[in-house]
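Colleague: Following are the structures in question.
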Structure 1
């Protein structure tokens, strides 16, 4: 009785370890296949356009209200101490260091990665992936590598888009609704932020895109069963991507500000 109870309590742990091990195995295969030739340039461009097409509108819809909300809270505090003209510095810190990468996390995981997982999962249940293997083609090199790189590249551009939209929205809100001086707002932006902060934000976005793409490809290739399993894999992609991306964001922020 005791032995059976111990075995039942160990099984979930063994399953979790196996799942994590399988994910790292897929990640290693993708990294190892990146330098192999021939590289699928056409697939890369096609997937980058596809991911961008499903990500740009959600990025704009999320970045505008989120940036305005944060800038509003910062400006309220600065207005209380009579330093509203320094709102540009607060907007720069908020948008460049955190809001840009965080919105990129949400969009890359919620739109881009799920689209990749649904595409690969559908191909898996239709046995297209098995057919590719039978033809002697490595699906990791042919399908996964272009999607992971495309996710990484699109994430870089999305972070730049969020940064530009956030600063412009913060400027309009601070100047026209909260009484900040236009010239002082612009002049205050580089007080607390600079090119290194923008590069760190781009680094975060690139890592987020890489991780989200790997998670999506792994779960898409691991689908077993019918259409329901594809939906389950898409849901898991969102959850696992959020966990990994926010963890990566915390680690990179801590190391960068140390």
Structure 2
């Protein structure tokens, strides 16, 4: 008896239309024993980078053997390829547009395959919904035990971009905003290890410069260690330093955007 496989879905489809349900129906028609888990269907429309960050952050917590289906696909119907990423622990199915970049950075990638095998796709013709006709059925067949190598040829020239690394110079960390979550927290590429290198520990105050704006905030274990409306910095669930406002919205308050350059120093 084949072990039940988890198929985890991430899209920008929302839940008002039938798209997500159609994908689930397709998966269950091919692999009735599949256990389907929703990561998110509220990725901002066409925001591949946002989807990449959420997918990678969630994937870490899934059991070995999970198959991820990611569909944030503004290039659907064009010459962009569909791919299957095979890592030591997981499989991921979706468009070759960078959506799996951060996931691949966190996992040990064994192979990447271009999806070419039409026997694993639906016969239904559509150029606008590959989540239904290609990615969902391929994931279901993989869950049924089809070997990843049977989806198509190995490729090496897939699209990939990495989270930029922070730099430490003269007791300062230079980084950037890499993600803004639904609470308006600005997630940076600065790690706890980076902070230790400039002697910042819990209860230290840090000075932050963000594209000309200057903020001073305590570094705490969690958001509630500051007064409502005050700035605070924490290491969040993504394992990066977050610039936050307790029960507020730091992104709005500071006009944060992805790519904002930041400088962090320990306050004297």
Structure 3
């Protein structure tokens, strides 16, 4: 039995624009022998294909792509007390799949990689899953993380705004916790993973919203303005986009302007 250690790379590949790849990401991709992809069903085949397009363009060394189905997750609990349990159960089953892929598809001494949308440190489960697998001590490996451009950074860039204002903090929250973050007179709020359009309950509050979906892709949609004026428009275009593509990834910044105007 080989005593060589398997090595894994968790590579941030940006919010969707292939040009978001950093030089560090490209160099890391060229080190990998195997790329692991967890598919999310036919509705999101375009995301898997975009990964393959990125590999075709940037990796000149021989490599294999190994795909597996991402396990089903109970999203009915997203707004309720069972949310954490549902996520932990999903991550455990995801770890089972990844552990098998690493054991069966990555030989000792080889390098494998996971291509992660945005930045692996921000609302992504890959790092936690690899930590779980390591703790099981069944398949020994080492791993490193290569940061990427997050959807939050890309959102600010596309709207040509700064995430923070002078001397003020920025709060990042999932949509289901937005109500706990308001009122917030000391900074601005970035909202991610908001499947329930939590912003609609804030209309009339004097808040500006900078919203974006499919950021960095040809399907990108951007909307900004006073929330009470653009909330219905965002909900409408969001519903139309979801119906057209079968899925949606969106992020937004909420900003209170003390003088009532756009900053």
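Computed from the coordinates by the stated procedures, all read-outs in this text should not be read as laboratory data. Treat the numbers as computed from the prediction; the structure is a model and nothing was measured. Cβ atoms are built from the backbone, for glycine too; each structure is taken alone.
Colleague: Using helix-only ellipticity at 222 nm (-39500 (n - 2.57) for each DSSP H run of 4 or more, over all residues; to 500) as the calculated read-out, with -10500 as its value, let me know the right label among 1, 2, 3.
Modeller: Value -10500 for helix-only ellipticity at 222 nm (-39500 (n - 2.57) for each DSSP H run of 4 or more, over all residues; to 500) corresponds to 3 out of 1, 2, 3.
Colleague: For relative contact order in percent (Cα under 8 Å, 6 or more apart), which of 1, 2, 3 scores largest?
Modeller: Between 1, 2, 3, the highest calculated value is found for 1.
Colleague: Let me ask something additional. Here distance in nm of label points 7 Å out along Cα→Cβ at positions 71 and 151 was calculated and came to 2.3; which of the structures 1, 2, 3 was it taken from?
Modeller: 3
Colleague: While we're on this one: For the read-out distance in nm of label points 7 Å out along Cα→Cβ at positions 39 and 135, a value of 0.9 was computed from one structure; give its label from 1, 2, 3.
Modeller: 2
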